[in-house]
Structure I
Amino acid sequence: MTARLRLRARLDGGRVAGGLFMSIPAPEIVEIAAVAGFDFVLIDLEHTLIDGAALEHLLAAADRAGLSALVRVPDAGSERILQSLDAGAAGIVVPRVSSLAEAEQAVRRARYAPRGIRGLNAGRLGRYGESDLPALAARLDQETLVVAMIEDEAGLGAATEIAGLDGIGGLLFGAADYSQSIGRPWQTSAPEVVAAGAAVARTCRDAGIHCFAIPRADEDLPRLLDEGARGLIAANDRGLLRRALTATDRTWRRIAGAQA
């Protein structure tokens, strides 16, 4: 099994997979995540300026380290869907999917004919032409994950249709943006937001697709697991770095103050 298939294998086997959300384009962070025991990374292209060369380095680092790498693309119509998958991503995460039409657009870009319009390429995944190229497209279609993010009330209303679309492999509830869409920005533990997340999880279960979740605190984990989430984006690089630096800074200042 290649690193690229690690996440899919765990999810298909009903096991929990832990992921690191990445906004910093440093391959060393990917390697450290692997040492720490994570199963996958989710590289963000929506809220960052990570360019193509940096993305390739991150994906190559994930492959070397034995991790799967998902890429959150800017939107359902992005050309970076094709580029991310050709560079070796295990799948894509599509933000702000509010309708069946948007989900269909993402699937078309991520899948080969007849389901989609993904262009043929004999690059890294085809071992630069050494692989059985006629069989490659069917294999990659089977392996690649397409995850739609539900982040507003329209998306929640269309979630059943989105989850039932051929080519969608999972849903991820975006609690922060959903909270904003109902007029309660950043109130991710508000009852209405928690209920919406639970509804997305039920939709995944009913459709037989994978449920991804972003725990906001350790206390969220039992509930998310009970709801059926198995792809857990358990940490993010910027938050971890900020907390670690803050703790270290406060420690030395406390000790230095005591000595003074």
Structure II
Amino acid sequence: MDINFPLILVVLTFATGIIWLGDRLFLRPKREAAWEASGGAAVASGGSAGASDEQAGPPEPYLVDLSRSFFPVLAIVLVLRSFLIEPFQIPSGSMLPTLEVGDFILVNKYAYGLRLPVAGTKVVDIGDPERGDIMVFRYPQDGTTNYIKRVVGLPGDRIGYRNKELFINGERVSTRFVANLPPYEMLEEQLGDVEHLIYRDLGARTGVGEGEWIVPDGHYFMMGDNRDNSNDSRFWGMVPDDMVVGKAFLIWMQWPSITSLPSFDRVGSID
């Protein structure tokens, strides 16, 4: 079962905030009044200097003390993760050779507009995905699993894929042979202003994932750079705008498994 971390973070932030604020506005004044009425303040001031520092008021309930400590931390994490930057780890080879299994990446959450956490509704329009961007989004089939692919089709585009060739609005996308790296063939592809590398599996049969699609308004056609080994829009359709998470822009670490050591050899911007 997938853990919905954004939802848990929102719930914890609001819960600790409500407990802390409710205590400060309603319960704490009553507690302090009862403390003073019982002579607690006089006892505290009549003790030693150390006791005065420690007994300046009635003790806070454990839950209130915990909420007061955790609320600022949770609130900062929520703002950073929801509106600014979020880290992800690449779990599969669908974006080879651009992204490798175990790459830790940073995703710009505000590049495509500020969105409400969990719901994904855009509240401030800053920009839209552009052809060639590497974008993180929620898998449309379940709405929770994070996927990462490259933006190939924009709203209104006609996308075609046949004989392992990509077509946009009737024109074949330009590619240039780079190297044979069995079992792959490496090519350089030009998507708009973006030049990037892709893999074709030399052993994969043609005909898989072929077809032609019209991208509806408010949707995007996504494809992996590892063209013959990517579960993408060719198989499950378009990504609606409210499923967009953000734009991947930086590799900051490579750590493929817990049994290996992390590496920083691949640190750099993502093309």
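Derivation of every value follows stated rules applied to the coordinates shown; laboratory data play no part. If you're wondering where the values come from, they're calculated on a predicted model, not measured in any experiment. Cβ atoms are built from the backbone, for glycine too; each structure is taken alone.
List of remarks:
- Highest-scoring label, criterion being distance in nm of label points 7 Å out along Cα→Cβ at positions 39 and 191, among I, II: II
- Among candidates I, II, the computation of distance in nm of label points 7 Å out along Cα→Cβ at positions 159 and 239 that gave 2.0 used structure I.
- Rg/Rh (Cα atoms, Kirkwood Rh) from the coordinates reads 1.00; which among I, II: I
- Distance in nm of label points 7 Å out along Cα→Cβ at positions 87 and 143 - structure with the largest value, from I, II: II
- Which of I, II yields -14000 [helix-only ellipticity at 222 nm (-39500 (n - 2.57) for each DSSP H run of 4 or more, over all residues; to 500), calculated]: I
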